[in-house]
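Visitor: Below are structures written as structure tokens.
We did not get these values from a lab; they are worked out from the coordinates using the rules stated. Computed from a predicted structure; not experimentally measured. Cβ atoms are built from the backbone, for glycine too; each structure is taken alone.
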Structure 1
Amino acid sequence: MIIGIDLGTTNSAVAIWRDGESVLVPNALGDLLTPSAVSITDTGEALIGLAARERQPTHPKHTVTAFKRFIGTQQSVTLGKRKFDAEELSALVLRQLKADAEAFTGETVTGAVITVPAYFNDRQRKATRRAGDLAGLEVKRLVNEPTAAALAFGIQTREQEPFLVFDLGGGTFDVSIVEVFDGVVEVRASSGDNRLGGEDFNERLIDLVRARIDPDKKLEKADPVVLAELLRAAAERTRRKLSESDEAEFAIVWKDESFATTVYASALEEACAPLLQRLRDPVLRSLRDSNIRVETLSEIVLVGGSTRMPIVRKAITRMFGRFPNATVHPDHAVALGAAVQAGLLSRDVALDEVRLTDVCPFTLGIEVAEGDGRGGYREGIFSPIIDRNTPIPASRVNSYHTLADNQREIHFGIYQGEAREVASNVKLGEMRIQVPPKPRGEVSIECRFTYDTSGMLDVDVSVPSTGVTRSLVIMDQSDPLTEKQIAERRDALAAIKVHPREESENAAVRARAARCYESFLGRERDIVGQWLSTFDGALDSQDPRTIREAREQLVTALDSLEGERFL
């Protein structure tokens, strides 16, 4: 069985293609979304999902979220006694989603379609593939997130006119313009910003209230890691409340003292104005590249949990001069589209007439030198080989020549980006090839880029006069893993004891109660403490019925205290 996975910054989801439609898979708690969170207990056991996220305010040094933002880099975090990079943390989440799918279907998962932001570079895509490998999944294909959402929307509506998918998640922003005709879902153009999402709005909210909640600067004495997590959790809750009301309270508790203030939606909108402005450029770029006018778009389809924010919807309405389409579930669309792609790969008869085409979301090329008009050369110039928004799979070749007499080697720096100088673009790799020593300009070199439907880049360089050819599948130079090293990392992850799936509900609700105990003061804190003692007593009984009834009572009580439970 092939599953579809939306590996998100804030939440992840898994779906399957069954009986002619995409079906979301519930986790052990019955939720369709699993927080992208990992926590390590004092005993070295891994908690994944809601139980981990609820521990973040109380155990910030043992819990991590939003690690998708540093996938493909060397950044790591220490949880307990062990260091984890983003690939390993993502692998733990993927492994949990795989287990949920197998428990739901009773079948063995053999492969997965995993979604990635359209603007993920080659290094980030390969890191995502490695995360799937570490989780024991054969990654059949990587699909751009807005493309997956477009696939889910296009299958439902069979729209003929182009529509725009506006995907603002927890950590990234993507835009795709899509057309559906005769069963073909065609992506005309994609653009985006890998460093723009709900987490950035949280940071602006924290900046807005920081001085107001702490005029005496008492919080400067707090552990910065603990304080950062308290503020982040409060910002997330406040931002969600502002999606339903014009005002909300921002509050944290530190050392039994409350720090709080009221936040108004208008003030948040003003503070986030620079972020809202950044939403425009990717939209304009995708419209230009597709040669489609904004008035010809049939729909503006909202995807991603951050599009729930009224300030974002107002900005979109002003940008396009009309109200966006909010009929697609913003948190589910990407996973549902990934399941459609899984169905296509499984050759389900219900999808016989459906085809998907995508584009390369960024320009790919190499570093060259060019004449400066004074007999010298200017280095560090970007020479595009595959332009952004070229339909894929694509293969393009350019010819180059030697610069110096008797030159014996050509060095190719491989880049992605749109800037003329390579220093402003992203370096993906490099390679060298030997050439025969001849006068400058007499030796030609052909460089071919091949970019496939999973967003993977192959580079072939050849010297026609000698027949010498060098090929390279771009790898992360900072972490060039061998198959043996990958196997060792997989075994190390497998050795980490994961909290039993069937006990996830108990772990999650207890972590939530512990967080509430630290978040409230006075009478409310005493009451939560009593609830925790009662629930711990039920757990000690080891009687499933007693535990279930106590858990249900505790969840109801916490809901009444907090007024919400969000994913």
Structure 2
Amino acid sequence: MKASDLMVKCLEEEGIEYIFGVPGEENADFMMSLEQSESIRFVLTRHEQGAAFMAEIYGRLTGNPAGCLGTLGPGATNLITGVADSNMDRAPMLVLTGQGASTRLHKESHQVMDVVDMFKPVTKWATTVWHPENIPEIVRKAVRLARTEKPGAVHIELPEDIAKLPCDKSPLPVRKFRRAVPADKIMDMAFERIGAAKRPLIIAGNGCIRRRASKQLRILCEKTGIGVISTFMAKGCVDMDAPYCLYTIGLGAKDIPACAVDAADLIITLGYDMVEYHPKLWNEGRSKDVLHIDFLPAEIDEHYHPEIEVVGDLAHSLWMLNERIDASDGLKFDLEQQAAVRRDMTEELERHAKDDTESSIRPQKVLWDARQLMAPEDILLSDVGAHKMWIARHYQCHEPNTCLIPNGFCSMGFALPGAIAASLVYPDRRILGICGDGGFLMNMQEMETARRLNCKLTIMVWEDGGYGLIGWKQNNEFGRQTDLAFGNPDWVALAQAFGWHGHKIDSAKELSPALRQALDEDGPSLLVLPIDYRENLELTRRLGEMTCPI
């Protein structure tokens, strides 16, 4: 067989199910080989960035990498935003690019650029296949690295002449390893420190949405009552209905859950990742006692300098804590402040639940109705914009990985291609993507991909005719904003042109029936509504006047 055949066989051995992308001349041999695969499905997309977002969401939902594919030059550069998003949001991914013949890479040549060096800053590893015999090792290493905590993207480049070379190697068998676990001594120290605290609090990061970790975290909280505040990407690590769920933290302004942080005498960070929420925002005075429990040692930062670090498999670390709690006389804490925080934030979430008689549509009302219509296992995806802040604050979850927010690299254009991937992974669940009118049009070409695949999904567009989040931040800092306005298409006509169901509503009373109809329709549906973003500055004002409940 030739090298491209061997590459496909190695990917099959790894259990790769999907490759999303746009092929070109330089990966023609690979595409011919891939066409013969019985276990890998190639999904043709309309832009490489959309392919990368699809692979990212597949990785976030399954824990296994999918591939995203582009050719050399502009195909590779189109991939890079989605690849960076996956890498910084800790989703496993394989990035597969073609390249010109190895005989012309040393000189000026058509479309040739150093793709590997370009990908190095946004991947865990990037390499070129120079010898067909190395393909089994390269693919095995790439998949292992992509999956290893913290997960991320890995890039493999296959030059067109190397792809054609004969080879008689075989794939390496997949052999997985058990993650290292903490020593008993450090776990004893962690348990003693928790036991000595009066008001401990957990900040859960995206490491907690791994299912085993979420299960052990819930057991810990049931035993102790310790409250959990999640970052945007950790939503659902504990059930929103549990009394110890203190909702979400991460807005730039101080919000109600931050009161629990202020009152805590010990912050336990679990799977915490400072790319989401910088510790300066919750430990500015560097006075907090921090216990770090994660797969990896703490990132060095002057505002995050824990005395005790428990490093190893997070689920196992939590299990070890639970074993010690069971063997103890029980732990007693003062949880009064945390209960008050939950009470006040719950009231905040319910504030606009009955806005059905109003003509304007507030963000809070949209998210309340969405939560009522979505089952615990259904999946909401947020694009990036002002709506992301509202989703983070007001859409709470019952299960891990049911609200997917890009919050490391924060790339606009994420939700539509991500929803396509989610619908492929879970065709029986309701899939709802929420976008601004700015972010949606960045990858609207994938409407054709969704129609071609007959994906059952709904995309909701909050229309405000401009880049609302930038305006919100400019108004907060300068009291005015620059020109951020733009025009929009006839949304229903756009949906019809792509063969989608299309809906446009104008009032809050139409919202729930229209969303229910869209979610129940076969195939893709588009629902567009004018959003009342006067609430942005109103929220800023109210948070600025906020006082903690105790």
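Visitor: Starting from the value 16.6: which structure in 1, 2 was mean count of other Cβ atoms within 10 Å over residues 263-270 calculated from?
Guide: Going through each structure in turn, the value belongs to 1.
Visitor: Between structures 1, 2, where is FRET efficiency 1/(1 + (r/R0)^6) of positions 167 and 495 (r between Cβ atoms, R0 = 30 Å, to 0.05) highest?
Guide: 1
Visitor: Could you tell me which structure in 1, 2 was used to calculate distance in nm of label points 7 Å out along Cα→Cβ at positions 111 and 175 as 4.0?
Guide: Attributed to the structure labelled 2.
Visitor: Ranked on percent of Cα pairs over 25 Å apart, for residues 199-358 alone, which label among 1, 2 comes first with the largest value?
Guide: 1
Visitor: When distance in nm of label points 7 Å out along Cα→Cβ at positions 343 and 367 is compared over structures 1, 2, which one is greatest?
Guide: 1
Visitor: Computing mean count of other Cβ atoms within 10 Å over residues 7-14 gives 22.2 for which of 1, 2?
Guide: Source structure: 2.
Visitor: Okay, next question. Determine which structure produced the value 0.50 for FRET efficiency 1/(1 + (r/R0)^6) of positions 23 and 239 (r between Cβ atoms, R0 = 30 Å, to 0.05), calculated from the coordinates; the candidates are 1, 2.
Guide: It must be structure 1, since only it matches.
Visitor: Here is a further query. One of 1, 2 was used to compute Cα Rg over 2.2 N^0.38 Å, and the answer was 1.05. Which one was it?
Guide: Corresponding structure: 1.
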